[in-house]
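Right after this note come the structures.
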Structure I
Amino acid sequence: MLIEQMQVGPMAVFAYIVGCETEKEALLIDPAGAEGKILDRVKALGLTLKYVVNTHAHADHTCGNRAILSRTDAQLVVHEADAAEVTSGKNKAFSVALGKKPSPAPDILVKDGDTLSIGRKTLQVIHTPGHSPGSMCLYGGGNLFTGDTLFVGAAGRTDLKGGSLFILMASLKKLLALPLETKVWPGHDYGKTPVSTLAHEKETNPYFTDFL
């Protein structure tokens, strides 16, 4: 599995190009700026974008959707519980404040346990509400793309609309069912390193050590 991590936008969001080296299909997780740079990198890697995936509907993760989708044949994928929020007035206003155009509506709605295939690679949807009702992680090939559910050394805030610390803690506990050697690719560059493992987070992240 090919993985390119790119910090984009004014809020240190990590966007991810995830591709199949054999079939040259890819998906893009959370475009939030630098859309031209992202598409140039996709082209340089010889990939074709099949999906744009939002780990949740907050505009700092979705504000690049329209720019990417307008220049590719990719389909927009969002968890069903966040579908309405993607095109809400609040998200439209936040996107404009970030200097971007509001996101179009999703093409594909997913739920827990669904899978997305790119070439010979498959990523599983893990529903992890708490930061938002439709927050989700993508898991495959020993990699976990966590959006704002889990950061390196921290976890997503729960004081926004639809957030819940109690629900978030249940989601974090759910992630511990995965192999501990799983690589954690977070949604923001907020930690000491840009990538971690579940084992390291279980041992050092206060959301695990103090609350679970």
Structure II
Amino acid sequence: MHIPDGFLNVGTVASTAVVSAGGVANAIRVTGKQLQEKQVPLMGVLAAFIFAAQMLNFPIAGGTSGHFMGAALAAIFLGPWAGLLIMACVLIAQCLIFQDGGLLALGANIFNMGIIGSFVGYYVYRLFTSLFKGRWGRIAGSFSGAWAAIVLASVACAVELAVSGASPIGVVLPAMAGIHALIGIIEGLLTVVVVEAVAVARPDLLKKSISVTEEKTGEV
């Protein structure tokens, strides 16, 4: 899903860069105020896990690649703003060190995987856990949140490529959404396994995620 340089037009590069820069700046502000000291190591662990998981990718039509994302997992544990910050750090490191995703396309990649991935994953998870209490609500929310996050992020990626004239929408959208719908099943299952393992060993870690609207640490 990492978009290389040369595939997006100037308008798409500029608009996604502005939105992503504003989102990351606010994420730094929110997490700086609300993140507890003992949650900082968890951010590092999640960032390392996501970084490693994203290194396994394969090419898809339109010049992009498919891979695991991990944004929903980060957002479930730490909230959408911290999830965005983790994804931004991972994507910046991948871009600068491994040339995975273009420098000019960094704003678009952060927008797709960081903003859309984190916020969609988090609120789908919250929706299911509010509708269905207990373990089954958590399982349904973890799976659905991870699946929806990666599919919608891939749709946004496809739209950006089509708008930029890099690939026809009829080619890139089915290719991106189709393969990521399948990847989303695996990512959803992996997210469920991790969340359930933590729920058994450290349930307190699932009660400290930061909501987009809460001024103090909220609860999942």
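Figure out for me which of the structures I, II the number 15.7, 45 belongs to, where Rg and Dmax of the Cα atoms in Å was derived from the coordinates. Structure I accounts for this read-out.
Using relative contact order in percent (Cα under 8 Å, 6 or more apart) for the comparison, can you identify which of I, II gives the largest number? Working shown, then result.
On the way: I: 16; II: 27.
Evaluating relative contact order in percent (Cα under 8 Å, 6 or more apart) on every structure, the highest lands on II.
If distance in nm of label points 7 Å out along Cα→Cβ at positions 13 and 117 computes to 2.9, which of I, II did it come from? Comparing all candidates, it corresponds to I.
Given a value of -23000 for helix-only ellipticity at 222 nm (-39500 (n - 2.57) for each DSSP H run of 4 or more, over all residues; to 500), calculated from one of I, II, which structure does it belong to? Please report the intermediate quantities before stating the final value.
Numbers: I: -6000; II: -23000.
The read-out was computed on structure II.
For the read-out distance in nm of label points 7 Å out along Cα→Cβ at positions 125 and 165, a value of 4.1 was computed from one structure; give its label from I, II. Structure II accounts for this read-out.
Suppose semi-axes √(5λ) of the Cα gyration tensor in Å, for residues 37-108 alone works out to 23, 12, 11; of I, II, which structure was it derived from?
Details: I: 21, 14, 9; II: 23, 12, 11.
Label of the originating structure: II.
Between structures I, II, the greatest calculated value of mean count of other Cβ atoms within 10 Å over residues 133-140 is seen in I.
Computed from the coordinates by the stated procedures, all read-outs in this text should not be read as laboratory data. Source: prediction; values computed, not measured. Cβ atoms are built from the backbone, for glycine too; each structure is taken alone.
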